[in-house]
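Next come the structures, one after another.
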Structure P
Amino acid sequence: MLLLKARTTPVLAAVTAVVAALLGAAPASGSGRPAPDSPRLAAWSPSMTIGGPNFDNRTIRMVVHPSIGGHALRLHLSNLRGTTPLTIGATSVAAQADRATAVPGTAHAVTFGHHASVTIPAGAEAVSDPVPMTVTAGRSILASVYLPNATSSATWHSDAFDTTYLSAAGDHTAEAGDGGYIASTTSWYYLSGLDVVPDVARGVVVAFGDSITDGYNTPTGAYQRWPDDLARRLASTSPMGVVDAGIGGNRVLTDVPNIWQGISATKRFAHDALGQPGVRDVILLEGINDIGNNAGPGGRPLTAQDLIDGYRNLVGQAHAAGVRIIGATLLPDKGNGYYSDSAEALRQAANTWIRTSGAFDGVVDFEKAVADPADPAELDPRFDSGDHIHPNAAGMQALADAVDLGLLR
């Protein structure tokens with residue numbers, strides 16, 4: 001069994017200082033992420049939070065939907081938000097046939113430092129050895145992780161909008177069939193990334209934001225989030241890896257009391273966006289939760305300048321890492337509980353600054369793409385999922401279509 005040490009690795013050196021300064025602690029590590037000059041690209045990587053359930057002697061089989069094709073894939077496992085060491089007993093990957101069933105003959109055992117088992121310290125991550133398997137953009141694979149011992153609160157991504165399968169007791173990682181999987185959820189656990197040596201893709205764009213980017217109110221397993229739609233647009237012209245770094249409820253400036261909604265954007269940006277293998281561009285769509293909760297720093301009411309200062313923080317982090325950052329205007333939300341005259345004034349002030357400040361390397365006018373022409377403070381009914389803040393599938397496509405692909409390097 002491989003035992004990882006909780007230490008800072010060279011591959012995280014580019015973001016170490018930022019993470020440490022923002023979190024006030026040593027940055028999470030493990031076997032780390034690829035070096036900045038590595039040809040590897042992130043194909044899939046959900047942002048992880050604390051607060052997941054406990055497991056004991058169970059296998060978790062998760063669906064991974066890669067945004068680009070490639071080979072020599074590597075899995076990233078995360079105990080980043082955990083408080084106790086995490087032991088992984090076995091891991092496998094296979095092409096998905098249907099639900100928890102793998103395509104026969106496609107399974108591969110996954111190792112870490114040539115060991116099947118690995119223990120990941122609290123606050124750390126592990127990256128697997130390369131797996132001799134090819135993945136295709138938009139074709140899902142199954143990643144199965146066996147947890148032999150009782151765990152503490154899982155590092156997880158709560159709202160996967162995909163199906164995860166939970167086994168009966170024991171190690172079921174090598175099974176192609178689904179008979180050993182007796183329950184399902186719609187969250188990802190411990191699995192925080194897939195990177196590949198790309199076939200044709202060049203670079204990665206990270207869609208960074210809250211529940212709108214995370215895909216709230218989109219159908220499970222349909223891959224109709226706007227980052228999914230953007231990946232499909234890019235595939236037909238200039239393929240890039242697209243990472244969805246959205247977390248429902250997330251805020252720019254302050255941590256959310258519901259811990260599974262994540263630490264603030266300014267704290268997680270270095271890891272979740274700038275730490276992605278091959279990242280070149282970030283599209284930032286966040287701030288509506290700060291406004292809707294009137295959540296300013298230190299518990300005081302939010303001001304437009306607070307939010308602008310948060311955006312400048314993120315721009316500074318991106319530019320210090322040599323990454324372009326594109327600002328996206330905040331969507332209309334009239335009719336939702338977040339809406340008030342004062343909140344609307346803050347949203348408009350933020351959008352004006354995003355459009356006109358010149359702080360960003362480009363702007364995507366998401367507001368304009370989905371606003372109701374009859375009342376621009378509301379979502380166009382054609383694009384409203386029903387809660388007057390989250391777009392439906394057509395609205396998600398409209399957001400993706402609003403991105404000028406020329407903005408992406």
Structure Q
Amino acid sequence: MTTAPTTVLGDRELALRERARHVIPGGMYGHMNVAAFSTAHPQFMVSGDGCRVTDADGHEYLDLMCGWGPVVLGHRHRGVNTAILDQLQRGDCLDGTSPLAVDYAELLVDTVPSADWAMFCKNGTDATTTCVTTARAATGKRKVLVANGAYHGAVPWCSLRGAGVTGEDQAHLVHYEYNDLASAEQAAAEAGDDLAAILVCPMRHDVRRDQELVDPAFARGLRALADRTGAALILDDVRCGHRLDLRGSWEPLGVRPDLTAWSKALANGQPLGAVTGTDALRDAARSIYVTGSFWYAAVPLAAGLATLRELRKGQALPDMLRTGTRLREGLAAQATAHGYGIRQTGPVQMPVLYFDGDDDLSVGTAWAEAAAKRGVYLHPWHNWFLSAAHTDADIDEILERTDGAFTDLR
């Protein structure tokens with residue numbers, strides 16, 4: 001028996017949207033602007049616990065976005081929160097770096113085989129930018145290969161959005177097609193003797209399209225191409241890192257990058273990014289100037305250290321694999337039972353679901369909105385995220401509600 005629809009956008013939500021419209025451009029901006037993808041999802045959240053979040057009107061949702069990725073252990077994880085509160089009582093933004101930076105860097109280097117050193121920042125854009133700057137410093141060259149449609153941050157050098165971005169901002173990007181080694185070879189030839197770096201995601205996770213796991217031959221080919229040209233191979237592990245493999249998402253393939261960008265799941269929701277690299281690039285990393293007043297704040301470092309210690313216990317990643325598989329199999333069975341053709345792509349820990357023939361995504365949006373009304377927070381065209389807080393019972397409750405969403409869709 002499915003759960004009847006219970007949630008609508010409440011009075012406080014609507015009032016907050018109206019107030020925000022006057023003081024925040026567009027009412028909200030960036031990927032957190034829910035009006036860009038739904039009329040049923042709340043914009044404002046007030047709390048989270050485990051795999052559940054609560055909106056401004058008190059409606060609770062089973063959470064399949066996990067803060068759009070950062071929450072890997074679950075909202076308000078006890079061990080991480082204890083570390084946060086302990087450090088907060090002693091200070092956060094101080095005149096010098098917290099010793100936690102050294103502790104955390106040592107643990108990252110011990111965890112990631114391709115890492116001989118680590119640097120910290122605030123977010124994924126910081127991390128990818130630092131990687132590119134380091135590669136250019138090391139090689140003295142300018143060109144960077146990037147995959148068509150790949151997202152590497154929200155600043156002009158790599159932004160996918162056109163407003164305010166000039167051609168000059170991206171003059172040194174050369175594009176290739178993901179999983180197409182011949183196109184990467186052609187892009188490298190176009191860059192010629194000015195190639196500084198090859199930037200690549202562990203898998204293709206562009207929005208509004210099926211996700212695509214990496215072809216191991218493609219990954220190995222990029223490694224060989226970087227070696228042959230003297231370019232740095234940069235793995236943008238911002239979205240996938242700490243969900244697929246703690247050692248780095250391409251470590252199971254035996255392909256190790258020269259530089260890796262990390263963020264999202266590093267600190268279970270605290271603002272933290274990192275760059276790790278090999279000894280060959282240590283001097284280049286030391287030579288560049290990248291910084292921010294909050295980059296070495298102690299509280300996020302405490303959260304990062306606590307998160308990694310918990311992940312290294314070895315249970316979280318298998319749990320996400322198990323519950324993600326349970327979710328995928330359950331959704332497939334529901335779609336078949338209700339007569340819908342769907343595609344679920346990408347790793348089960350980071351799934352995305354599309355309806356066959358739904359070119360304008362209207363069916364998927366309607367289904368996602370029906371799920372939201374039944375208390376399941378998921379996205380119609382961006383990948384979702386599992387956390388270690390999702391239990392088998394939580395997945396079963398999600399599936400009960402998504403079954404109702406399939407019914408509502410008719």
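No value in this document is a laboratory result; all are computed from the given coordinates. Source: prediction; values computed, not measured. Cβ atoms are built from the backbone, for glycine too; each structure is taken alone.
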Exercise. Which structure, out of P, Q, was distance in nm of label points 7 Å out along Cα→Cβ at positions 176 and 360 derived from, given a value of 3.8?
Worked result: Q
Problem set entry | Which entry (P, Q) yields the derived value 16 for percent of Cα pairs over 38 Å apart | P
Exercise. If distance in nm of label points 7 Å out along Cα→Cβ at positions 184 and 280 comes out at 3.7 when worked out from the coordinates, which of P, Q was used?
Worked result: P
Seminar exercise, completed: Note: distance in nm of label points 7 Å out along Cα→Cβ at positions 72 and 384 at 2.1, derived from one of structures P, Q, originates from structure Q
For this session: Given a value of 24 for relative contact order in percent (Cα under 8 Å, 6 or more apart), point me to the structure among P, Q it was derived from.
Result: Q
For this session: Work out which structure the value 50 belongs to, where percent of Cα pairs over 17 Å apart, for residues 64-151 alone was derived from one of P, Q.
Result: P
Exercise. A value of -12000 was derived for helix-only ellipticity at 222 nm (-39500 (n - 2.57) for each DSSP H run of 4 or more, over all residues; to 500); which structure in P, Q was it taken from?
Worked result: Q
